[in-house]
Structure P
Amino acid sequence: MPIKRIQPKETTFIYEPQTAYLCIVAGEKFLFDPYTNAFAIDQNPFGEPVLSILTDVFAALDYKQISFDANYRYQPTTFHISSEFHYDYMLFELFATIAQTGFNFNETDTDAIHLHYEDGKLVTLDLHKTTQQQKFLLTRDENGLYYIQEHPWIKERVQTIHWLDDTLVCNTGHAEHHYNFETQDFLLQFLKRIIG
């Protein structure tokens, strides 16, 4: 059986409750399948999903590596995905343990969540309510992490990010920007660990 080893430089987490979409990208694209209550590998990441079930999913105790088998491009393949970045360890933990959490898409979740990391640094945090026009965007360039607001236009460098109960607070020195989450506790606890 061929072995595919991946050390992603970029990782992405996307949750869109209104379309029942949960995705992790770590060298390959993985979609949560509510019928198996686990992630599946997408063999067609740039088009209509073609999912393949993962078997023998194994995570190292420190979650620095995950391994699994899948029928990938018509061939049984063993995957080893590893990283040196703390963010990825938490993402790998979510990937490996989601079946035990009881997670499923919930109609009461109103937060669309997009996280993107490169070389272990938060590059994009894009949050928005699916029920209203509230949006919260952080983006990184070569000068640092910035809070971005479209209307009216604001671009302010982030000084600190912290949590106040279920609210993410971004302090720019000029203002505090708040985003209150309305999502299931499993995801909220994951976000509290990974952001801030």
Structure Q
Amino acid sequence: MVKNVFVDTNVLTGYLLIHGKDRITRNKEDKQKLWKQYQGLVSSFKLISEILKSKDRNFKFIISPLTFSEIFNVLYEEAICKKMWDDGVPLSSWIRKKKSFKFLEDFEIKELEKDAFKLYSKNNLKIVNEFYDLKLIPKLILKYNLMTQDAILFSTANKYCKFFISRDEDFIKNPRLREDFKKIEIISPEEALRKFFKK
């Protein structure tokens, strides 16, 4: 029997951020710096790479349109922060300046966008529409302190999937959530690599 596995937005963005920079990073020294800089995202990169090349049909990896729209928000946030850093904007001013910061599209963000669209069209990532469980979503927000979009994604995963892969500590380090939702197993990218790909 095929088991459905929901992939959270933060896992996909981890892959895209490393993949985009890895492609434009030429020499070995720069690649090592990149892996060090994005150490927390490496498992996401490895997991999505494995999913994209996998021929195993025992698992179906699932995303939703909301997942895809969230990706762009994260990519733009990352690009704006990088641009403020490059322009020498003091860290203490970032929150205030970020809203008024004029971000001009450049090569890097356009390439990340292309990568996101390619990822969205891959056969190994199936797209399902969000499932709005109107009893569950308020409970996830009020009892478990989840953001609205996270509650919607989890509601979708809870409806269709056996596993939910995330890097978000609101899921991974939330024992009450894990205890109350035994039907769906919440796992990190590292756990997913071991469970699905024996890595």
Structure R
Amino acid sequence: MQKQRLTKKQNTHQKILNIAYQLFYENGYDETSYGEIAKAAGVGYGTVYSHFPNKDAIIIEQTHRLMQQQIIELRDAEQGERSYLEHAVYLANMAWSLVSLVPPRLISVYMAHRWTTDKYTYAIGNQVRDELMDIIQNYFIKAQESGELNQAVDIPLHIFIMDACYVKATQIGRFNDEDRITAKIDFDKQIAYLLRIGEI
């Protein structure tokens, strides 16, 4: 019985998240009320509040879950016949493509609340992003160890710069697709530079 209650609670939690995401996207974050979320999810106002004390908590959890999904997809991506270096570049571009699927208007809300949230929640966001970048970095390291990439290349430094480009994209990409394209150009330049100086 206790397990059933826990499962029901988890399902309700996920349903509220999904419904809220849809409403935020369709109507706007500020324009969506708790009452509208509750009605669309088929639950009471108090139920929504018991799972999420405020709308900030909803948008932050939504974004963290999307990032976790990115991590799963990157880990599940098969290397196939690609070399370590080719797969590292493939994963870097895949990560970019996945974050580009998030609607700009939702990224705008998330980035705004990211800077005003508590230290713990802020740290979780950083941890998830670091985990994502570590997957890419590990393949660059394998490429270096296998002789595909020059030993002189400072991989952590380049990953740091790529991460900065990634963050920049989520920041300026919240305005429109044109700004995302500009950020992608910077990202591609950084990868091209890494490959150029890393030639054996």
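Just so it is clear, none of the values below were taken in a lab; they were calculated from the coordinates. These numbers were taken from a predicted model, which means no experiment stands behind them.
As an exercise: semi-axes √(5λ) of the Cα gyration tensor in Å, calculated from one structure in P, Q, R, equals 37, 19, 13. Which structure is it? Only structure R yields this read-out.
Assign the value -18000, calculated as helix-only ellipticity at 222 nm (-39500 (n - 2.57) for each DSSP H run of 4 or more, over all residues; to 500), to the correct structure from P, Q, R.
Numbers: P: -4000; Q: -18000; R: -26000.
Source structure for this number: Q.
When percent of Cα pairs over 14 Å apart, for residues 43-90 alone is computed across structures P, Q, R, the figure 57 traces back to P. With respect to relative contact order in percent (Cα under 8 Å, 6 or more apart), the largest value across structures P, Q, R is given by Q.
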